[in-house]
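Structures follow.
Quick note: the coordinates plus some simple rules give every number you see, no bench work behind them. Keep in mind that what you see is a predicted model, and the values were worked out from it rather than measured. Cβ atoms are built from the backbone, for glycine too; each structure is taken alone.
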Structure 1
Amino acid sequence: MSEVNILTVINKLRPKVERKKIVKLNNLVDEAVEQVVDVNRRAARELAARITDVLIGHLKQADYVKFGDVGSLSVSCDKDKKLRVNYRASKSINDALAQDFKGTFLNNENVGLDEEGYARRWLEQHPEDAVVMRDKTTRTKTA
């Protein structure tokens, strides 16, 4: 019997957004250029690359970058000083997603489960495991 932490169970079973494809900066630039008259695609790509470089430069200086309707970016670190970039979407992006999201959700059957529900769901699929809850108690499949 193997032990599985409840946080691992939740991470595996929780509802998630299915990612469709990777869209690169040049793809975004190309789409934007198609919507604007008299814009040179090469110049637009170069501008996007320079904006990226400038953005990175500000983050390296620990600046808080407000990126218009895109949102904001900042840098933080963990207890070992490992750096990470934090992104906070703007209200307009969050509102637009809430109104007209066209993506697909995975694990819909697990919407609204609490920790006990996740443990039960996991044990239905993995009866040989024991789920270790946050309070260090365990749940197992009962006969």
Structure 2
Amino acid sequence: MTDYDFVIPQGLLILGSDTRNRLYVEQEKLQAYFPQFTLTQKSGSGKVRAKGVLTTNTGRRYPVKIKLPDRYPHDIPKVFPVDWDSRSPHSYVDGHICIMRDDQWRTYFSVAFAVAKSALWLNKFDVWKSEGYWPGNEQEH
């Protein structure tokens, strides 16, 4: 039994056998699974961000930005839907959404994995907006 609500495709993982530069591998996985996303590193600060647009099953489009923490991949990235009212279940005061608990994050998860989890979250968000309930299993934050 897992803590996840879907089977994780191996292509979304960065396993120890891949010794290439982490950011290169992250970009490669994003392009393979979510080509509408880009991964950039700010010159000077070194901060890494991903951004793109996700479309839900209802056809709604959500621009998303992902901030990688300084200790990435040891700490979970923060996912922020752009330009929307963040008052919803499973979101934090600063506007980032809860794609999973911090203690569930593993260093072999990729940015593409975070995008996939964000897509699941946004589909559940659409149900919550239209039907008034959050579908599926819920976990404490």
- Using the calculated result 0.75 for FRET efficiency 1/(1 + (r/R0)^6) of positions 21 and 109 (r between Cβ atoms, R0 = 30 Å, to 0.05), pick out the matching structure from 1, 2. 1
- Item | Comparison of 1, 2 - label where relative contact order in percent (Cα under 8 Å, 6 or more apart) is highest | 1
- Match the computed value 5.1 of distance in nm of label points 7 Å out along Cα→Cβ at positions 53 and 117 to one of the structures 1, 2, and report its label. 1
- Note on the structure: Structures 1, 2 compared on distance in nm of label points 7 Å out along Cα→Cβ at positions 101 and 133: the greatest is 1
- Winner on Cα Rg over 2.2 N^0.38 Å once structures 1, 2 are ranked, highest first: 1
- One of 1, 2 was used to calculate helix-only ellipticity at 222 nm (-39500 (n - 2.57) for each DSSP H run of 4 or more, over all residues; to 500), yielding -12500; that structure is 1
